[in-house]
Structure 1
Amino acid sequence: MDDNAVTPLRDFKVLTLALNVPGPVTAARLVGLGASVTKIEPPSGDPLAQVCPDWYQSLSRHQEIIQLDLKSSDNRSQLEQLLKPCDLLLTASRPKALTRLDLDWPTLHQRYPRLSQVAIVGSSGEQADLPGHDLTYQARLGLLNPPALPRTLVADLAGAEQAVGAALALLLARERDGTGGYRQVALAEAAAAFAEPLNYGLTTPGGMLGGGLPEYNLYRTRQGWVALAALEPHFWQRLQQALGLSQPGEKDLAECFLARTAVDWERWGGDHDLPIVALKAPLDEQ
């Protein structure tokens, strides 16, 4: 951890049972804020360690990893000892699974009144036990363009950031009144928040940020593509002056950008204080 980092969660202890992506990302963010994090994994480990070991290692830095079989009475006793000094429990299991382990919020709160819990679930309320993953949440929201799979995990990462916010709010409230609290973070709802620009028409095809503006678009160059984001009037005016054009349309700019390579245009944009960036090739094309 960076010695110069802001650490508002120093001296706070977090215990996480959350596997895969949202939980580990949340835990890593909390570590970055100074929290001491202990992670409980099953004997088989976190699936993320198998499918993406480098990312798993990155997210697990500065955490204590303990493997426990929570179906074992001896291991459950060890979990209870780990929970006693903790300020926050992070989970990412369906509610019925937590209930079977006596880790549901009413049971926990009775035993550890100062402990707070952030429960990451797929959907909220009565649908919290429904199965789902990032792909299905994006599919329901119209964020996919088949047959291509999404290039990032919108629901998982959005949910992780909401979980961090929930953790901070719970710990602040606990410091004020001395009693732990509970927050449920639904990945489906987190993804829905990220889908709002699409739902409101801002990023739909032809929308203002979906290709409807020549000054905010993607253009093919002599080699590669560039992203142009001269959205503010002063950038748009500066671009026109630098190119010697007056109110150019998309076709005008498309012809203009073919004169140089993407790398050259990015350098040119830097020289003219303009937001022009060469597109990085997808990993599968590098």
Structure 2
Amino acid sequence: MIVPRTSREQILAKLQRKIDGGIPIFIASAGSGLVAQLLESAGADCVNTFAGARLRANGMGTMSMLWPILDSNKQTLDYTAQDILPALKGDAFVCACINANDPLKDMVCVVENLKAMGVMSVSNIGPSISYVDKDSQVFKVLTKSGITFQNEVEMLAMAKERGMVTVALAFDEEDSVQIVRDAQPDIFCFHAGTTKGGLKGYDSGETIEETARRTEEVNQMVRELKPDVILIAHGAAMETPEDSQYILDHTTCHGIWTGSSTERIPIEKAVFSTAKRFADLRRRSH
């Protein structure tokens, strides 16, 4: 087979048409080819791949990718090439989330490998040190070891120079400002926190109103730095389509990014419900 190809210009033109038409941009993560196919068929503009989604497909929580149990870049590139790209028709583009702090890989080579595969978009969340609380001992030890947010910023800037569509993510105001100011990404997503719901979700107790407020505060900051940046919302209390509609109604976001909400949680519900009906069958007595 031949994997469909696209370009930076084609991707950005399609996204701009949606923005001009008032239609929300829809980015969604996939840990398997089947999920990627379904997302594309449902209308996703971008299918996102990263180690967390792959682990999520194996029944683990997304944050398990922060534990050193795998080579996150190899995992992402392998399953993107083998599972995701062959499953898609080309209506959705693929964005690979890569680990810019991988001490054993040159990010230029990683980006060029992705381009050769047919992936023309990258993000910095595979994983990102922005996940880690800055006042923690773990954060201090990591940064002392050379694991820094600056490496993620530089990776995105380099990828954009090489013709990739760049999608920047950050978890707090400081990182959001830094990554938009210095990397000048095409798309920025404020990651409001781990999505609640399902078997592996984390509920911080935050309401959708609070998630919307925090998201919009960051939106206002980064738009001053890059007025044409495409703004996307993700995480925390944004669990359902109704939650996402609230975000779209109460922020200036151009779209949404789903992970567990369109992957792990629907699978948990559908498979369990159907399997339980089979398990509850009984033989007719004789």
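Readers should treat all values here as calculations from the given coordinates under stated rules, not as data from a laboratory. Since this is a predicted model, take the numbers as computed values, not measurements. Cβ atoms are built from the backbone, for glycine too; each structure is taken alone.
Observations on the model:
- Given 0.95 for FRET efficiency 1/(1 + (r/R0)^6) of positions 183 and 263 (r between Cβ atoms, R0 = 41 Å, to 0.05), calculated: source structure among 1, 2: 2
- Each of structures 1, 2 was scored by relative contact order in percent (Cα under 8 Å, 6 or more apart); the highest score is held by 2.
- Test item: semi-axes √(5λ) of the Cα gyration tensor in Å, for residues 151-190 alone calculated as 26, 9, 5, pick one of 1, 2: 1
- Identity of the structure behind 4.7 (criterion: distance in nm of label points 7 Å out along Cα→Cβ at positions 47 and 215, calculated), options 1, 2: 1
- Mean count of other Cβ atoms within 10 Å over residues 135-142 from the coordinates reads 17.2; which among 1, 2: 1
- Computing Kirkwood radius over Cα pairs in Å, for residues 39-126 alone across structures 1, 2 gives 14.4 for structure 1.
- Among 1, 2, structure where P(r) over Cα pairs in 10 Å bins from 0, in percent as derived comes to 6, 23, 25, 20, 15, 9, 3, 0: 1
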